[in-house]
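Visitor: Some structures to go through are shown next.
Coordinate-derived values only; no laboratory data. Here the structure is a predicted model, which means the values were calculated and not measured. Cβ atoms are built from the backbone, for glycine too; each structure is taken alone.
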Structure P
Amino acid sequence: MIDDPTRTNDGSAGDADYGAIGRDYTSYRQPDPRIFAVVAAAFGDARTIVNVGAGAGSYEPTDRNVTPVEPSATMRAQRPAWLAQAIDASAEALPFADDAFEAALASFTVHQWSDLGAGLREMRRVTTGPVVILTCDPAALDRYWLNEYVPEIIATEARRFPAPGEIATALGGHVSVTTVPIPLDCTDGFGEAYYGRPEALLDPGARLANSAWSFVDDDVEPRFVRRLTADLADGTWDARWGHLRTQPTFDGSLRLIVATRR
């Protein structure tokens, strides 16, 4: 493990300890094929890709040469055998030469970094082509019904996620920001993936796979479970949001940011 005082015993960088919250991560966070298709298209014809904050390997293409970087030992251990072994390093200090890769990926990770600007500059430094970021727009998080039940969770996420404009400025070059529709049966269990399946969030594992729940007071989860359970039982939830159960996609906060050099 790299000697870095900003990392946990597990090696996690940033504010979340994946040694504590990431043990069953892959049971709930499987890459969704429709989201994956959007991400893969952004690489163009790049053949060599560095995946920064690679976690258990979500959204890594298997038809290209991918070099994953992941500081958490817990997350590295959950990577499937068919993916490359991840390098123990953090975004802020990538152990690669300038222009070592044709593209770079960071999915659901930039909000965990201790120094966003440094990490993005490192991605740009080691990449000749597109830098692809899958993240959330904090300004759009309150579109999700969860804000009515646990505004603490939404506020926590909004504080942690950088605005797309901040990411674009740090990367420079030509930058596009695209809203990615979230499918109703999304297999990647980030918060908004359950927009039409509220019962799923009564599963403690589903909540644990979203790091924001680890930052709120201890009374928040039981309060949420009691209220949602009651509202599902008496029809309150369905009276307000039942249409979401059959809505094919949800335009929430999910964004794809692609930056190419001028």
Structure Q
Amino acid sequence: MSIKHVILLFSTVAVLSCVEDYHLTKIEGKRIEINDEINGDESIEEFVKPFRENVNNNLDSVISFAPETYSKSDGEYNTAIGNLMADAVFEEANPVFNKRTGENIDFVILNHGGIRSIIPKGNITTRTAYKVMPFENSTVVVALKGTQINEMLKYLSLAKRAHPLSKQVQITLDKDFQVTTASINNQPIDADRTFYVATNDYLYNGGDRMSFFHPNDSLYVLDYKIRNVLIDYFKKRDTISPKIDNRFIQLNN
């Protein structure tokens, strides 16, 4: 070992011997408010501008028309906007499901809380669909036995909310919230039959305490977001005309 190396080694040891043993005792922070007083970076703004304009042009493109304003608070057990969403999923997703499996969706169930905005009277744009369904929820189809459909009916009768159901379903409750009649495609529910029920992946995984999707005979993931279902549905209609109907009602006598 050379004298140079000895001196270097000695210096390193000397420095290390002087380092004290530090321990973290406190972390302090402060809130940095982001507001209009902060000046933006013009170069970044110029870079982002064409992308922002393109996105806004796409979102603001008119794809249909609403003659009235539709809200999820308009009905007790079914609403026009909820009926529209469930029927849209059936109409747009069933051809996809049929092409892949040779089977047909029997009906659709969604959740009242998943409707995040009204559809206001006037032009419907792509942005409207994003506001109604801002989540990334996708369509799935679950194969359920009639016994599980009956569990679903119990859930719906106790929920007392306008969870969207497609028009293939007819449910009547009495004044005590008991199911008096129930049918799918005008047929009574056979406990031993397998039904193909379309919903979203959030509900399939137990959202809104919808535990009746498990166990199941099979699951089909369509890779079709509910939001895209709405966009495709709107594009095919010059004017939408959803209605509150008798697919799910309560009798008062």
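Visitor: Once Cα Rg over 2.2 N^0.38 Å, for residues 174-237 alone is calculated for all of P, Q, which comes out largest?
Guide: Once Cα Rg over 2.2 N^0.38 Å, for residues 174-237 alone is worked out for each structure, Q has the highest.
Visitor: Let me ask something else. Compare mean projected area of the Cα convex hull in nm² across structures P, Q and report the one with the greatest value.
Guide: Answer by largest value of mean projected area of the Cα convex hull in nm²: Q.
Visitor: Given a value of -8000 for helix-only ellipticity at 222 nm (-39500 (n - 2.57) for each DSSP H run of 4 or more, over all residues; to 500), point me to the structure among P, Q it was derived from.
Guide: The read-out was computed on structure P.
Visitor: If you don't mind, another one. Tell me which structure, out of P, Q, gives 22 once relative contact order in percent (Cα under 8 Å, 6 or more apart) is calculated.
Guide: Corresponding structure: P.
Visitor: Among P, Q, considering only FRET efficiency 1/(1 + (r/R0)^6) of positions 62 and 182 (r between Cβ atoms, R0 = 35 Å, to 0.05), which has the greatest calculated value?
Guide: Top value of FRET efficiency 1/(1 + (r/R0)^6) of positions 62 and 182 (r between Cβ atoms, R0 = 35 Å, to 0.05), among P, Q, belongs to structure P.
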